[in-house]
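Pasting the structures here.
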Structure P
Amino acid sequence: MGAGFPVVFALYPRITQLDFTGPLEVFARLPDARCVLASVNGGAIEGDGGITFANIARLGDLTECALLCVPGGFGTVAAMEDPLYLSELRRLARMARYVTSVCTGSLLLAAAGLLDGKRAACHWAWRDSLAVLGAIPDPGRVARDGNVITGGGVTAGIDMALTVLAEIAGGDYAQTVQLAIEYAPEPPFDCGRPEQARPEIVTAAMRRVDAVRAERDAAVLRARSARFLE
């Protein structure tokens, strides 16, 4: 892969694109960064919203990884039960200085056995599933435990990436990058977390979550069973 600071985004079909494009926007500004998008098969993958990403590398071909980033998305269920994907996460994590995730990407780290006994953040709707897989759910927007730094749902990936950037390049540099990308959130509504939203908004959001809950919960239980059989 050559010189520099290799940042590997471990992708899979039906990812949520902002889960990795947000952190990528930050990590790409890291001195000497080389951002690599990779998946099990390489080639092209399609995200949740129908965006196709081409020229994806194969995870198995990568020999360097200074920072591993695992995004979430509706494809989490299938990825959680892909032994080759989980094996690649374990391999890359062993060589990485930092292991990171966004949203339900922390479930994939946990399914790979990389979060045992560690605190981790996740999307609020799936945070409790971390405990099933041996991790300690953390309600924070960014959670750190050793070299593992995880972000909450979707937009928290930018916060996570800036946190890592400050660790690597210093707080002043991270603040310069934050200013450069004009990351100054002023959301039109104060309802970004369940405890802030009105009950009827939470109910409406939960209806969307419940549509896939049974499938995802079952996958989490199967992933836990697979861990015990390893």
Structure Q
Amino acid sequence: MGGPTCIEAFENAVSRAGIVDLSYTLESGMPAWPTQGRFSSTVYESYDQGDTAIHSTVTMSEHTGTHIDAPKHFIRGAVSVDKLPLKQVMGRGVYIEASFIEPKKSFSLQNLKDFEKQNGEIKKGDIVMLRFGWDRKYAVQPNSGAFLKDWPGIGLDAAGYLAEKGVAAVGCDCLALDPFDSDNPAHFLLLGKGIPIIENITNLSRLPVFSYVIGLPNKFKDGSGSPIRLIAFVD
């Protein structure tokens, strides 16, 4: 008698696993970079106003909340968000605690190798997520000032090492993966290698070092990025 099908195995695994939501709620007043459009939601019809149903009109930047940067975001002619493979953000998640990095400083290659020495090797296809502790600063306006400045980020040497490994994506809990007020070298390197970046991740501290991560962006035609619903399956 044959073993379980792929679908049955997946169903069994999902039913046993815990699920951690790694995405912020999209809401008015959420932090945004000054040059990007703010999120807003306006009720367009409502049963409270005599309509049959309720729905709202939503406007926002492609890079609102927990979001993915497609290679096109920094690299002219590169892949747009609607052309990213569906499995780009499906795979083993690697959670790296990096809250010891000081504001505006970088998580280095040596820090990364120290992590691997303690926890095991990062592999091709991994989704690497760094927590700098910036999730503790997250707040809606007018209290979002601390979240919007001085964040740390990944160093170019560490980003290059991850690119050589062939990771699927790299993310963080800050507004951007590069340190505040930098020239975004990791963006250019990773996106230039076709490796998307996920920013504004939350709840990373609830994860074990390894999990299984799934994230699906919206399919914006020719988009430079998209809000992403990012989840992790944990034992």
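Derivation of every value follows stated rules applied to the coordinates shown; laboratory data play no part. Please read all numbers here as calculations on a predicted model, not as lab measurements. Cβ atoms are built from the backbone, for glycine too; each structure is taken alone.
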Looking just at FRET efficiency 1/(1 + (r/R0)^6) of positions 27 and 211 (r between Cβ atoms, R0 = 35 Å, to 0.05), which of the labels P, Q belongs to the structure with the highest value?
Q
Name the one structure among P, Q that helix-only ellipticity at 222 nm (-39500 (n - 2.57) for each DSSP H run of 4 or more, over all residues; to 500) of -5000 was derived from.
Q
Compute distance in nm of label points 7 Å out along Cα→Cβ at positions 171 and 187 for each of P, Q and report the one that scores greatest.
P
Across P, Q, mean count of other Cβ atoms within 10 Å over residues 107-114 reaches its greatest value in structure P
So if we calculate distance in nm of label points 7 Å out along Cα→Cβ at positions 19 and 51 for every structure here (P, Q), which label has the highest result?
Q
Among P, Q, considering only Kirkwood radius over Cα pairs in Å, which has the greatest calculated value?
Q
Structure from which 1.8 was derived, distance in nm of label points 7 Å out along Cα→Cβ at positions 11 and 123, options P, Q:
P
Which of P, Q leads on relative contact order in percent (Cα under 8 Å, 6 or more apart), largest value
Q
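0.10 is what came out when FRET efficiency 1/(1 + (r/R0)^6) of positions 43 and 155 (r between Cβ atoms, R0 = 30 Å, to 0.05) was calculated for one structure; which of P, Q is it?
Traced to structure Q.
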Tell me which structure, out of P, Q, gives 15.3, 45 once Rg and Dmax of the Cα atoms in Å, for residues 59-138 alone is calculated.
Q
